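Values quoted throughout were computed directly from the atomic coordinates according to the rules given, and no laboratory measurement underlies them. These numbers come from a predicted model, not from an experiment. Cβ atoms are built from the backbone, for glycine too; each structure is taken alone.
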Structure P
Amino acid sequence: MIRRAVRVRSCLAGLLMSAAALAAQAPARDQQALQPPSGAGAIAGVVREPDGSPVRRARVTVSGDMRLDRSVLTDEEGRFSFVQLPSGRFTVTAEKPGYPRMSHGATRPFRSGAGIFLTDGQSLADVSISLARGAVLSGTVYDQHGEPMPGVGIMAWEVRTSLSGERTLDAPATGSEWVNTDERGRYRIYGLPPAQYTLGTYWAYRGQGFDVRTLTPAEINAAFSTVPSGPPPASLPVEAARYNFSAVFTPGVIDPLSAATYALGPGEEQDGVDLRMQFVPMASVEILVNGPGGGPAPEGTRTTLTRRGPVAALNTSQVSVTSAGMYRSSSLPPTDYTFTAEARARPDSPALWARADFRLAAGQPHRLALTLQPALTVTAAARFAPTADPPKDLSRLLFGLRSVGGGPGSETVTVVSASGQATITGVIPGRYTLAPSVPPGISGGVTWAVASVTINGQDVMDQAFDVSPGGMGPIDVSFTHQISELSGTISSPAGGPATDYFIIAMPANREYWLPFSRRIVSTRPDGSGRYVFRGLPPGDYRIALTTDLIPRDLQDTAALERLAASSAPFTLRAGEKHTLDLRAGG
């Protein structure tokens with residue numbers, strides 16, 4: 001064994017020497033290509049608290065080109081400096097433990113802020129970042145008897161408004177901020193950005209089988225009785241309810257939408273946010289998945305159990321592969337669920353599926369049997385406006401069918417004929433969107449955009465549609481080469497180009513405020529303040545400017561309402577080249 005180990009080390013040494021030799025022989029230009037860009041520009045500034053005091057040892061990062069990402073620590077006066085920067089747009093951010101990350105020009109943490117544009121050789125020495133301490137939530141977690149509970153995962157949930165206008169919860173802008181309670185049941189979550197929060201357990205749902213059965217009074221009396229009461233039972237009552245600690249939210253409710261909330265400002269500390277756990281009867285499920293005709297399910301059949309509660313962020317899924325077609329899970333919170341079974345297509349059989357929606361009751365087992373059936377086929381046909389030559393190779397058209405709602409989707413296969421007829425196989429019934437497109441390489445220099453997507457005469461281009469178990473009619477996709485364009489410039493109050501902003505276009509009609517809508521878009525201007533939106537569907541819009549934007553703002557009703565309150569209207573017609581110049585602050 002010793003000689004074998006020596007031989008392995010010798011082989012490793014040989015490989016390392018060979019790699020080093022190859023690296024030494026690599027062309028100099030390849031090594032230079034890996035180096036981040038540099039230039040004669042410079043950015044310097046200071047990081048301060050809101051009261052003006054310096055923030056020492058804060059980490060400041062400048063990022064621009066995907067290959068440029070540099071960080072330094074501030075000195076005793078809160079100062080920082082970056083040199084040898086190329087020309088271009090840069091984002092400068094500062095962060096420190098306990099301080100939510102802040103960007104230059106942003107008014108809220110974890111936003112991109114104002115971009116800094118450097119010309120070749122330009123130096124800026126007055127960049128200022130205000131870094132405020134984060135908010136704090138702290139308290140104690142108790143069990144149902146009022147005893148402190150150590151080792152409980154606790155998370156701060158941000159209260160938000162979905163695009164449907166309903167209250168919901170989501171992870172805070174910092175990500176998943178969670179801690180475990182200490183030996184006294186105490187927790188402390190710090191560094192939170194200003195927002196409205198509620199507190200809840202971290203394991204919102206995992207479906208883990210660590211539930212327990214509580215003894216009945218008769219069993220306890222029999223165990224401690226001095227009078228023999230006969231032989232012990234041969235088996236435990238399998239149908240007896242099993243208990244576990246449920247996911248709870250402040251002050252100790254199971255419904256996340258009825259939880260108490262806390263509005264926290266910069267540096268604000270809220271102590272005494274206690275949580276009382278709920279030891280409740282849990283549910284279990286047992287599902288037999290049969291193959292077509294009642295035989296066994298194919299080997300490798302994948303199953304997914306998805307929670308369907310009112311808060312999407314809590315609706316996690318449990319994915320597994322069935323053993324002998326049997327699926328079991330216990331310690332499940334009582335609520336609505338969807339179970340899906342999927343088997344991949346094989347040379348001798350198509351893709352198969354089975355699905356069931358059901359509600360689990362507290363303390364009750366749920367049993368059902370499902371039979372796999374062949375997956376569906378969806379067809380789509382492409383039409384092109386006659387005012388330009390269509391692409392020559394229509395078999396390369398793309399028809400992106402995407403499942404909506406985060407549920408399990410099918411592994412579809414799309415085949416497109418030379419005439420532009422798409423056949424999508426392996427589709428499981430559910431809610432979908434279709435995103436057709438023409439790859440640039442086949443367009444012959446003509447830019448094509450989707451004009452409409454219709455099913456049975458109804459346009460679903462900006463909406464989701466249902467594929468029912470009985471199938472659906474063909475999809476008709478119309479392409480146009482008359483691409484709408486909105487462009488213009490942004491100027492500062494002094495009249496120069498304003499490059500710090502995000503430009504957001506959103507529908508004036510709130511019926512189009514839909515998740516991932518192509519009518520809700522954002523962009524940033526170039527160094528001259530010019531911006532361009534291409535391919536917006538025709539309609540009435542609002543346009544807004546901000547230096548504070550993150551991607552999920554475009555999926556948040558409250559954020560869109562804030563933007564709409566200071567926006568300007570415009571109308572875009574089909575194929576129109578519309579110019580709209582904007583003045584920041586005007």
Structure Q
Amino acid sequence: MHLLATSREPLGIGGETIYRVPSLSLPGPDDVAPGSCDAVALFVERAREQGVDLSAGEKTVPLMVSVCRRLDGLPLAIELAAARLRLLSLTGLHDRLDQRFRLLTGGSRTALARQQTLRATVDWSYSLLNAAEKSLLRLLSVFAESFDLDAVEGVCAAGDIGAFDVADLLGSLVDKSLVVAEPAGDVRYRLLETIRQFASERLVEAGEEAAAAAAAAHGRHFLLLAETAAPHLTGPDQGRWFARLDADYANLRRAAEYAASDPDGTAQVLRFAAALHGYWLARSHNRETLGLLLPVLDRPEACEDPGLFCAALVTVACIAQFVELAPARRCGEQAVKLARQLHDDRLLIDALSTLCGVYFFAGEPGRGLPLCREAVERARQFGDDVLLGHSLMIFLLSNDPIEQAQTGRLLAEAIACAQRSGNQLLRLFLHNNAAVQALSAGDIPAARGHLEQAAEAAQAIGQEDPAVGANLGWVRREEGDLDGARSAFEASLRISRRNGEQPVVSCASLGLACLAADRGEWGRAAMLHGVAQAVLDRSGGPWQDLEGRYRQDSLAAVRAHLGGEQFDRAYAKGMTLSTYEGLPSHLS
């Protein structure tokens with residue numbers, strides 16, 4: 001005899017074969033027809049039953065996909081949401097989903113009472129848990145996205161939950177379909193957003209002290225992870241540790257944000273800044289990191305530990321140079337001054353080379369050159385390959401007038417530092433910068449060779465570097481491969497927009513403008529030149545020499561074909577599209 005039984009958890013008897021019913025399918029990021037997935041199809045069908053026709057338009061489909069994604073593809077939640085379209089527009093429904101338990105009511109009168117509202121359904125399942133299971137579920141709501149068993153043990157083992165009980169309790173919640181286990185590679189767990197919101201409400205109800213204690217435990221655990229990873233982020237294991245931090249990036253961000261919201265959390269935020277310097281630089285979480293750290297640096301208590309404060313200033317200066325140069329300059333200059341006062345060689349070398357880089361991107365390489373020369377000399381005496389390699393990289397970037405023979409010797413020394421230390425990120429930057437210099441000298445084969453080395457280093461650490469993509473676009477353009485160049489510039493633009501690297505956004509936009517001119521699309525080229533300039537203006541920096549030369553040649557050709565009045569009109573239109581969020585619709 002074969003029996004098919006549905007249940008909220010396995011029966012736990014001999015001969016049982018378990019099939020966990022998944023949520024309805026949701027579209028992936030690259031799906032060309034996102035409206036055809038099961039979750040959206042159910043939403044459209046149930047909306048139609050309410051007399052609402054959701055046509056698949058440019059604005060409608062992304063909203064429907066977002067609604068279904070935020071509801072985790074849960075059929076009941078989707079049906080209840082569709083029922084609300086009798087009273088709300090699709091946009092109104094989407095904007096109110098943060099209050100889903102108040103919003104998603106009014107299910108079928110023929111359904112069981114527990115299935116007539118979303119809250120009743122989740123509350124029914126929650127009521128069947130024992131006290132320890134309820135306690136753990138509440139605590140799990142402090143995590144962002146996914147988490148592993150070590151994190152649960154580190155954060156949740158307290159009070160009525162013993163460290164040795166965590167695994168069994170977590171397994172029980174998985175069996176009861178309240179926690180999702182994702183077994184790909186190392187097993188990670190997550191709460192569906194609907195369950196997380198419910199559990200978070202229960203945690204608040206347990207008392208302000210309980211909620212604060214859970215958030216504090218979460219912050220301590222992930223600060224420990226960050227500081228454990230820090231020594232490995234510049235060595236041969238950096239790729240593995242980058243991947244480890246990638247898996248918990250949402251939790252690291254949440255822990256740092258919680259510390260920043262706590263008046264007593266200043267030192268903890270600065271410790272995150274110091275520990276994650278290499279990771280934030282590698283993964284280009286520039287804009288959000290800058291928004292988190294800058295206000296904390298202005299607090300009076302931020303200076304209580306001068307060494308920690310100086311390390312945080314270096315991190316902010318390094319990150320800000322890719323977003324906004326004014327705070328980069330301010331923090332870099334402050335870091336150099338403080339490091340000299342502290343007589344801390346490591347901090348001083350790092351601060352000197354970072355400030356030199358800021359001056360370079362601000363169009364003042366001569367001002368930074370003495371600083372970087374001092375950093376190189378100090379790093380050679382200090383005997384640290386990572387510090388020396390980084391200082392040499394900035395020195396090579398800033399010191400254009402040096403002889404070619406010296407350039408080659410210094411580049412070889414810097415690459416040797418990267419190889420000895422196992423720092424693939426440094427190797428990536430060195431080869432990318434060398435490709436720019438080769439392009440400037442007209443040596444296209446050498447530029448391509450350096451970019452291939454940079455791409456190899458990037459692959460070794462799971463890195464997406466938009467600057468490499470933009471420079472590959474210039475190489476392909478020089479080789480006459482306009483289609484390949486366009487693909488490279490567009491890929492660079494997508495990554496740099498996501499990362500908030502405005503100088504690279506402007507560079508990739510400039511590349512597309514030059515390609516439009518190469519194809520004789522003069523009006524489009526003028527408009528894109530305006531876009532590129534407006535985006536660069538936001539960062540406060542000038543064009544670098546190579547891009548400036550390409551830009552001037554292209555602008556002259558475009559103006560000659562359009563005439564001054566028509567060119568000025570199209571260019572001005574591009575300048576009004578200065579926000580990088582608006583770029584894609586004008587690059588299709």
Structure R
Amino acid sequence: MSPTRTSAYEWASAALLIVAGIGLWLHHARAWDLGHGSPILGYDAAQYALAARELSEHGRLATGFALPIELARHPAPPWPLALVQPGLVGIEAALLRFDPADRQAPSRAASFGRSERLLLSFPIACFMASAVVLALVTCRILARHVPGLSPPIRAAAGLVAGAAFLLDPESQHFAAGGFTELPFTLGLIAALSLIALGWAERRPFAFGLLLGLTGSFRGSILWLAPVLAAGVAQTAPPGTRVSAFTRVMMGFAVPLAPWWLYKWRTFGSPAWDLSWLSLWDGVQGRTWFSLNHLPDLPSVPHGPAAAAMLAAKVGRNLPALLLLLLTGPRALFLGAIPLWAIVARPPRALAAAALTALSLVGVSLLAAAASVPLSRYLYPARVAGEAAGLLALWGLISRAPQGAVGPGAGRVLRAAVAGVAIAWGGLQTARGAAEARSVARERGVPTTQSMVTLATRLGREVPAGEPVMSNLGPILAWYARRPVVHLALAPGDLDACRRRLEVRHVLLVFREPAMAWPGWEGVLQRPEEAVHNQEWNIARARPFRTEDGFLVLWLELGPLGARLAAAPSDGMGPGPPGGETTGPLLTTLRAFVR
């Protein structure tokens with residue numbers, strides 16, 4: 001059979017992966033109790049949904065949610081996009097544009113539920129597409145470079161590569177929410193595949209366009225694109241490598257140029273993004289909350305002192321991230337890449353793709369150590385690197401000296417490697433589902449029905465379009481269809497925020513007072529005392545419970561500038577029923593739900 005044709009076995013393996021992907025997604029969604037006890041939209045996903053709705057309904061890149069720090073430059077809503085990337089915003093806007101939910105749903109809760117499920121369709125599609133691409137590219141590589149393998153064996157190898165991806169619990173988790181990780185990961189897998197197949201070398205500018213589209217989903221492409229461009233240059237003939245690198249980077253800039261222009265005009269710099277503040281999280285006592293929940297740009301170190309502090313931070317975070325990266329057979333797969341490149345002397349395109357995948361892992365590791373040391377920031381490069389490592393390990397076994405490993409033993413070893421990959425994935429899937437069930441009970445967001453009830457009450461008591469402040473941030477903005485500012489760092493910071501944007505109502509929504517942010521626990525525990533604190537300027541405090549048991553404390557603030565003792569609350573009785581996610585995966589899930 002011609003190695004350029006896709007056999008029926010390979011299409012069958014792709015079909016099996018799609019069926020398996022659907023099953024694994026449903027399994028994880030049930031563990032997460034998605035759409036019922038656990039809302040579909042979390043903090044990150046709601047930010048994208050908000051921006052997408054604004055683009056769909058009003059045709060502008062803006063949002064109805066802002067962190068307090070954003071009020072320093074843009075105090076009035078709608079606010080420009082300071083955190084989200086345009087790729088997912090555009091795709092979700094297109095989905096919402098054709099969403100019939102508002103016309104057909106029997107209730108507001110059903111309408112929101114349908115819209116949210118619709119927004120999940122794109123991450124789910126990327127989840128299964130990534131597995132299918134890994135399978136088919138594995139088959140193509142084996143057909144081209146190991147022509148003696150039969151079509152069933154090639155298809156089985158592709159099936160293992162795709163299944164290992166689907167069995168990763170982080171893959172399943174990102175498919176169960178409106179995250180950018182899976183679209184970005186699909187782009188990285190496609191880029192590495194095109195390098196391995198020699199396509200990128202022949203069309204470097206088009207390859208750059210792919211990188212630009214991939215970068216529209218995550219800003220981390222800014223430091224990964226040069227690595228990928230260098231991989232393409234490595235495959236180019238001598239004398240054309242600088243040209244190949246340049247053409248890749250030129251193509252990369254084309255899709256992103258409008259976005260950079262938007263940020264330049266809006267924020268004064270094409271590279272400006274609030275995520276840069278994560279560099280200072282954990283440095284000199286700073287936290288994500290202290291950096292983003294005050295209405296002024298923070299003062300951060302500069303020059304050699306800043307470099308020394310960041311280097312120390314990287315040194316502190318690297319050991320835990322390395323342990324996460326090298327858990328189980330991951331160390332075996334990633335370690336096989338450089339050894340295979342040295343021992344096997346593979347074709348230039350294959351070697352470039354494998355070493356580029358390993359380089360992406362290294363760069364992502366350093367970036368995560370310098371920002372927020374969570375596994376989600378390693379995920380895209382990690383899964384691509386593991387797939388490359390699986391192929392490299394098979395290649396190493398095939399290249400073993402005949403005296404050490406005979407043909408029969410080689411087949412057994414390759415099958416054993418495949419078994420280890422699948423068994424590890426199955427174990428991780430089981431652990432991930434168990435931990436998802438545990439973490440789902442800690443979710444910091446009420447159910448869709450409770451959110452709709454709370455939004456309806458807010459609509460009755462607060463004029464339409466008037467901004468409010470809440471720890472639910474973008475999630476409340478999505479349901480209430482009104483501007484929402486995230487909660488100030490502490491009650492004493494309310495006045496500074498109000499000097500930027502007048503806010504009269506603050507909604508604190510937590511499972512229990514003990515789960516509130518530092519500085520706000522006392523307000524939830526003793527609301528009757530909070531109204532007597534002149535500095536906080538709280539005129540009225542009304543606590544009540546949602547139907548699913550969340551404590552809501554509705555604070556009405558006095559006139560801006562007033563510093564007299566507030567009147568006692570007259571709304572202390574319960575009102576009508578009305579933030580945020582395995583082993584290491586558990587840490588990631590907890591980070592999402594808080």
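Computed quantities for the displayed model
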| quantity | calculated |
| --- | --- |
| Comparison of P, Q, R - label where FRET efficiency 1/(1 + (r/R0)^6) of positions 86 and 286 (r between Cβ atoms, R0 = 41 Å, to 0.05) is highest | R |
| Comparison of P, Q, R - label where mean count of other Cβ atoms within 10 Å over residues 478-485 is highest | R |
| Structure responsible for 156, with volume of the Cα convex hull per residue in Å³ calculated and labels P, Q, R on offer | R |
